[in-house]
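For reference, the structures are reproduced in the following blocks.
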Structure 1
Amino acid sequence: MSNYLAIATVTATLQRALQAVVGADVPGAKANTARPDATGHGLPEIGVNIFLYQVTPNSVLRNADLPTRNADGRAGQRPVIALDLHYLLSVYGNDGQLEPQRVLGSVVRTLHAWPLLTRQMIRDTVTDPAYAYLATSNLADAIDPVRFSPLSLSLEELSKLWSVFFQTPYALSTAYRASVVLIEEELSPVVPKPVLERQLFVVPFQHPFIENLDPQILAAGDTLTITGQNLRGDVTKVKFGDTLAVPASVTGQQIKVTLPATLQPGVRTAQVIHDFNFGTPDEPHRGFDSNVAPFILQPAITTATPVTVARGATLTLDFAPPIGREQSVALLLNNDTQSFVIPLPTRLPTNPPTASTFGFAIPTTIAPGTFDLRVRVDGAESAYDVNPANRPKVTVS
């Protein structure tokens, strides 16, 4: 495997290799690495110009390292990208003396007779003072050498390459592919523990399926009843978002589970999880997952009411369960003549992840009176009792 300098090292080593032969075969010939439309001293008067015009994933090894990361995002192995480098070799010189053709013959003879970059060639390149910027390249330590093979570009492909990319008069050219260049991310992957004991565990395929949740609207601490098929497993849990809960009772058709205290209000989901017990109860193995079913967890105002607040002042209330920092919160005030929705200002990243106490600015435009008090969190509203005497109330003065 190689580091990020691998591509540049291939180009530089190819340049050194061709410089040695074209200079000997055609006096004064040089090997450069400039764009074919470069002006001034970019292109050689006599010689070959090496231009990397395309980089593509290697079709054989492009996905050989997948997956590189675990479910928690940690690297299970070093990510490696496999690339093919496409080079355009254009030759220059005096056409009257056939210098371009002589240089081209020298180039194709060399790449056909020696179509790879040896470790020694690469080491000579990275230690050359002219390529000091490649001193930390480790391409010479790659398992497989980079090999060159000619590309059969049609006249149409060559004309498009010159007219679209470079927009300069055509020069006698040929194309080669360098394969394969493996570039590896330099990180320390997580090494899994060795297998200490092998066990075979056979179970029938019984995928759990949720048919219904009852009730559909719950408050914090309520018990949720899940009905469906194949709900009982070797180890049965209920997943609420990122939180796992152990049910109070489990049968094949019904599960009863108490909502976790950390579950935030709003539209939430429940999912039945079956783990397999391989004789190690403390480390169950993940098994089957059911479909996901939604329900609503209502917020509740826990501040003793009625309360009194002046117009333009701040009304501070306590809520349960705790509300997340990224959730939308609004206070609803209603009576027979007026209705107000008071949103909570956007909380900053410096605020706690969850909170139970919030302050709402009472508008000065509200008329004095007594209002029913409710809260809305991510679209889920607190309960509205049919008995007016049991509703939370606020008196605005």
Structure 2
Amino acid sequence: MKSVYIQDWLAGGFAGSEKVLAEMLATRKAPIYTMVHKSEDFHGTPLEDVQVYTSPIQHWPKGVSNYRTYLPFMPYQIEQFDLTEYDTIVSSSHAVAKGVLVGAGQLHISYVHSPIRYAWDLYQQYLREANLTSGVKATLAKIVLHYIRIWDSSTANRVDVFLANSEYVAKRIWRTYRRPARVLYPPVDVARFDHTRPREEFYFTMSRFVPYKKMDLIVETFTRLGKPLVVIGSGPDFEKVKALAGPNIQLLGRQPDEVVADYMARCKAFVFAADEDFGIVPVEAQAAGAPVIAYGKGGSLETVIPDQTGVFFGQQNVESLSRAVGIFEQKATTFSAETIRRNAERFRTENFRRQFAAILEAAETAKASGEDPERAVLSLKLENL
């Protein structure tokens, strides 16, 4: 079967959706179509030497560096890709990738990291944080997002099989598109983490500095508590977070993978405050044997086991997180690095590759025989693969 991958964009670094795409490519090689491609962001990664085709946005003014500005044009541009020569189309989508045009004889499998956040679940939050609650610009933004929602809903019929990166996202796919989705957890490179090293007396967090990650909440909480916290990451909210940091906070900016793995292996606990669709980083922390203090919503509920691999806090505020830190410190000696590591093993890259390969085979076999690919994938037994 001649295959192709569709990615929203390849710019901004080798993060969650890019890691999923890399493991898909490791399972089956195929070209990639995407809105924009910033090749220098992928030096030294599995996506460094891949065949990539881009949209005209690549050549528009600041199209690569400021591609999100062109979001209103992306639904149209994603439909301009000519994919008629391909039998199997796999989209990796958190924005527009799932909206590619496909023919009746083609198979389209869409791995959805999230329905478009700023058009659906985070719509009001996005408008507030972008200061778009009133005025002409706000009205235009609301109109654009209204039409993106209409387009996004209509394109669900272009997908034969939906895959979700968590049960949490599968529920949102059902609510948004009224389609069932098979959960295929993202791959985590568990092997690169060492869970045998002694724990030290500092807490650790890592993320992009964007509003929904709540890095400001974590830094403010630990500044008030006076407990040592190491923070890795960068992004538009860096200066805002820096202003909240007391002398007990180390802000290290972006760091290479080996530095991240070192802090994961030594920290007392990893702190995670986002309402995340899945959340690869808390699983990476568990691969390093670190307990996780996590916001008890979203994908964390599927990756962290309370009192075995971490503790939850119920609200995204200083008081709730502070209570969780106190509860963790009372139980800190009861956590076993071996138990925590075993939980992370469920998400190994090898498991993802085997299960993705099985899904491809089941869907393609069903399509070739005139059966329903969605039903074939939903009925697959993946647990023992």
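Laboratory data are not the source of any read-out in this text; all were calculated from the coordinates shown. Since the model is a prediction, treat every value here as computed from it, not as a measurement. Cβ atoms are built from the backbone, for glycine too; each structure is taken alone.
Who wins on distance in nm of label points 7 Å out along Cα→Cβ at positions 38 and 342 among 1, 2, i.e. which is largest?
Comparing 1, 2, the top value of distance in nm of label points 7 Å out along Cα→Cβ at positions 38 and 342 belongs to 1.
Out of 1, 2, which one gives 1.9 for distance in nm of label points 7 Å out along Cα→Cβ at positions 54 and 78 as computed from the coordinates?
Computed on structure 2.
Quick check: -11000 is what I get for helix-only ellipticity at 222 nm (-39500 (n - 2.57) for each DSSP H run of 4 or more, over all residues; to 500), calculated from one of 1, 2. Which structure matches?
2
For mean count of other Cβ atoms within 10 Å over residues 94-101, which of the structures 1, 2 scores highest?
When mean count of other Cβ atoms within 10 Å over residues 94-101 is calculated for 1, 2, structure 2 comes out on top.
Comparing distance in nm of label points 7 Å out along Cα→Cβ at positions 22 and 190 across 1, 2, which is largest?
Going through 1, 2 one by one, distance in nm of label points 7 Å out along Cα→Cβ at positions 22 and 190 peaks for structure 1.
Of the structures labelled 1, 2, which one yields 1.26 when Rg/Rh (Cα atoms, Kirkwood Rh) is computed from its coordinates?
Working through the options, I get structure 1.
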